[in-house]
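Heads up, there are several structures right after this.
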Structure I
Amino acid sequence: MSKTVAHKGSKPRELTGKHVLVMLLVFFGIIITVSIVFTTSAVKSFRGEDVKQSYRQGVDYNKTLAARAAQSEMGWQASINVTGTALDRTFIVSVADRAGLPLQGVAVTGRLRHPADSTLDRPLMFMPATDGLARADLSGLHGQWTVQATAENSDGALQFSYDLNLR
């Protein structure tokens, strides 16, 4: 046996079509609002493309392969070293020929790339030294980075990249 309990002066409420309609509209309104907020946030935080003109790079991939083959044929090699502490850190590059002899007169240019946020990317200023090495200042940097650099002289150029984990 079940009893309907009603308070004095009030009648029991019934679930009507209007109530169901309001509940459905509120439910789907919340779902749509949350979806719009998350979608807007995702689009603003990551534009979906890390490399500028990635389509063009894909179309020109055969040129990239030919350039890498020519670079490999030269036999140049880059030796990389990171020295110092977090407050006084230096990135050192030495370029050697096929025989392992250091190349003189090589100009090194490069860029420091952050893997997650391209707005943090910055150019690296390499200073040539008399010992055939090129040095760039990394003082104060922390975290994961990629160095993309080119070493060139009148005989050719060597493009290389190096992953850094600076702690």
Structure II
Amino acid sequence: MNLQSNDFELFGVPERFEQDRAALDLRWKELQREVHPDRFAAQGAAAQRVAMQWSVRINEAYQRLKDPLRRAAYLCEMRGAPIQAENNTAMPAAFLMQQMSWRESLDEADTLAALQSLEDEVMAERRALLARCQQALDGAGDAAAAAREVRALMFIERFMRDIESRQDQLGQ
């Protein structure tokens, strides 16, 4: 293993968006078993520190690979299309209109059922965006198009937290 390997190399999986979550989970456990600091106790403190570095690196890679949004952003960056969400906020007009409609629906929602309906609609859009990310990254090899989808997904992730917060308010 090489600390400089990208996450896909480290886990020994193909460098693509579509991943088998069960295989990632299994590989994470295997890698953690290999580098667990307790296995290096007889080799001294230096070996245990190196093992701890490996453990941290493996955990970071696992967190990126298991999360579809983080995995898509990572692939975009690797393929020369950084997300730059903080300075690139351009979105298609239709998506901006959808955001405004969702915001209005969230503001007007006064029941858990209304919030559930909104959440279902947003989650359906999330699934569609993830499918477009997969097509752009694995099918068309278009990281720039995938980066646009990732920025939209980032909005959806934030909006889902707003829905959850509103659900908590109504549920109390």
Structure III
Amino acid sequence: MPPLDPSRLVAWDRELRAVHARLRDALQVAREAVDDGTGAAVPSRDLLLFCTGFCAALDGHHRGEDGVVFPALLDAAPGLRDVLDHLVRDHAVLSHLLGELQRAVEVGHAAGSHDTVALHRHLDGIEAVMETHFRYEEKRLLPALADLVLDTTPRAALGPLA
């Protein structure tokens, strides 16, 4: 990891919003890959790549929050404990849903065809939980994040899309 530039002040609230926007975009790319997979345009391996990429990005984001951002927020604002506990539980739910999506994509890849209705159900469930989670997180954490000082990179704190 390159050394941190101490002259660069990271606005963690803006970084979080930007990562959430990129994760929404990645979900849309995965959804489009499922739609394109109904014809011959997108091979099964590409669908596997797009869905795997989205799953890895969202999971990486949550691992960064759980391991870096949330402990720092708890130190800075102990009154956020209940909020952070709620968000960590959301992360566990999303991890389970991502695993189910990944398994469905891998099964379809192995079979040479995908059940697009089932894949859309997985994506719809992930999107519903993800959107509720993001809105709650932004509502409850952005003020504290605006003042947070972390000695790390955005990528280490917020995942591969930071």
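Read-outs throughout are calculated quantities, based only on the coordinates presented, and are distinct from any laboratory measurement. Keep in mind the model is a prediction, meaning the values are calculated, not measured. Cβ atoms are built from the backbone, for glycine too; each structure is taken alone.
Ranked on Kirkwood radius over Cα pairs in Å, which label among I, II, III comes first with the largest value? Present the calculation step by step, with values, prior to reporting the outcome.
Numbers: I: 21.4; II: 18.4; III: 16.7.
Largest value of Kirkwood radius over Cα pairs in Å: I.
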The value 24 for relative contact order in percent (Cα under 8 Å, 6 or more apart), derived from one of I, II, III, belongs to structure II
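Computing helix-only ellipticity at 222 nm (-39500 (n - 2.57) for each DSSP H run of 4 or more, over all residues; to 500) gives -10000 for which of I, II, III? Walk me through the numbers before you get to the answer.
Numbers: I: -10000; II: -23500; III: -25500.
Derived from the structure labelled I.
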The value 10.1 for mean count of other Cβ atoms within 10 Å over residues 59-66, derived from one of I, II, III, belongs to structure I
